[in-house]
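Nothing in this text is a laboratory measurement; each read-out follows from the coordinates by a stated rule. Worth saying up front: this structure is predicted, and the values here are computed from it rather than measured. Cβ atoms are built from the backbone, for glycine too; each structure is taken alone.
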Structure I
């Protein structure tokens, strides 16, 4: 299945573009929802871990690459999804977690991390050496390419089995969304993108990695999409017209679009047609998870006795206030504004707290309370109207976990309905809006 990645560029060059989305999350419910969506679509599933989530020191999930691999494969098997259709990737693999260190020390950590990802069977690797380390000015394309080549060599030397496929790019958005106010973004220009490809190709050849270049399948560019705490910059196809010449000149490449979360449904089809064959989605999925859990908590408050309530949202608030490191540098304003951002921000910094033991205990209490009650249709209609429609259509059981998973899959619907799940291989197919609407009534 990893060889599927080789066909992205040639398919776009031949005028029959297809694509896939990349699920960037470590939350088990998010991953379970994504696996169920891939099962329904009969498509491969790309799951990626970031260098901050998963690394040789555990990252903020506490998992090293092999542990994350085993975790995702176990979920896939529970859902009866063939692990052969699972593609594992590493995102922002480079010195990003160690930017406070001197460059050589940070790069040694990055090389060890990339090798560990590759050794664990991650086949799609984003070589991200774009960010300066301690005391460094903005990096030149030459330096970025040289560091990317070092990371690539580490991955190649550690690889066994399936070949590794690489993503390059110097205009890499901030992981997890922007922190500043947004109104419009500058799209990567043709000269900048063209130079990035040329310099990387030259450096790879110079250091003896010329044979690997054919497995450089994508480049990260800025297509003019982004989100911050409370706003989204929408995709405008016309702005990337000149940029697409890079793909015509390099028919083995496609673009990878980061921060594609929260775009209008029509934008995903346009992105694919314009060569953005890999679309990253992460915060929007945990945003949907949070919406579902908070809505179920409101239902719990209506139908369960006061002394049994989970108080989930209050528990999260207390934990975030007690441990502010994951949000305090991002959320500003009055106390009320900060509180709203902690709970409802597009950037969804709340996602860093779901693994806290007291939060997990509150979620278990919420699920237990609702598992032992009949959720009234009228309350589901008030709190989660799309899930109410699916329930009324006989497509969704009145069970809290099933409702949460449906809500997560609702976020993936625009990607899947845009034909992104389709894979042009013998026996494969593309799904369409009519088919998707059978499980998501009222979506169109």
Structure II
């Protein structure tokens, strides 16, 4: 329920073997994405590449929606990819290491001495998210400035003011400032804007024709807006790309993303030693990538989320298989979509979801027992529950309202955000479940 640039996706590793199907079941992939589109569960594009050749591509939904116009998404539609940008930033940093222009033990004070613990935080700490710098996108104030242009000095001041959460290399904690700073360091060493370095060091080397540092969204440039689906499509705010920088400001297409990761793993961008360092996990995270297990197979990649965009990029070295999915609307969880894609790719048993509407129907008067304002000692927000003619409506402090769909007695969900609410009218309680958390709310009198 809070704006973030990344929410980690991990698939459960199982003990059963899985092998890529040499004859990809394209009709089944079509069926999955057709039902997602038909039921308003997702909009976006998938690309699957094998040994450098795109073997499947599918776009669904729209890149732009207004009261008077809809623009159909295509395989050329460009999406904000959020934290997948970190893979690009890590690649460029390691190129500089390969060239002897930087070392992994170089400390931040060589560039930005005003950052807390700058004389102790190394490039390796930044790459591995072990710096201790506080993650500014977790703060309630982040949404107040995320749409406003910021200079490097302004962003560095925000990062410095946010302080530190722990000593450098003490532990892993995902923090976007790590990669914002790495992006600035790339500019300092190369004496060029990040977008120009990106073009020279990655885009031109592996022929990415639809990848670049983002700006204001422009539909005339095949760029997509992002949306939230409640009872209608609602266009989401645009983060100004001066905010995320090297942590999340790149725009791309799924086909370009597969080209990037294939170029990375074929050593067109970095040395074998640097690739090995990127792949080496410390507390579950490497340098700009993490592992994505699927049965006995292991992929490397990253996911991204910015505004209403969600994306994922994965590469299976054993199969020379790259998979990229970019979305500007995700009602059905991205992880569930990815699991469906992988099951089909690796020829596992998988049933296409039907998204049949709940058989539970509530009368207007049945909703009254749930209405009210709920507060919790575990979270600093209140949730108001109201109703219209057909459904319950929830609204958290400072957030947009969203509809609640009944799933069973006293239980409701808002699938797009992975929210489940369980009510106990007799105790005037409601339990909110989201992202593995369980929070008890009490109705105010």
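Some notes on this structure:
- Calculating relative contact order in percent (Cα under 8 Å, 6 or more apart) for structures I, II picks out II as the one with the greatest value.
- Computed -13500 for helix-only ellipticity at 222 nm (-39500 (n - 2.57) for each DSSP H run of 4 or more, over all residues; to 500) - originating structure among I, II: I
- For 4.7 (distance in nm of label points 7 Å out along Cα→Cβ at positions 123 and 331, calculated) the corresponding structure among I, II: II
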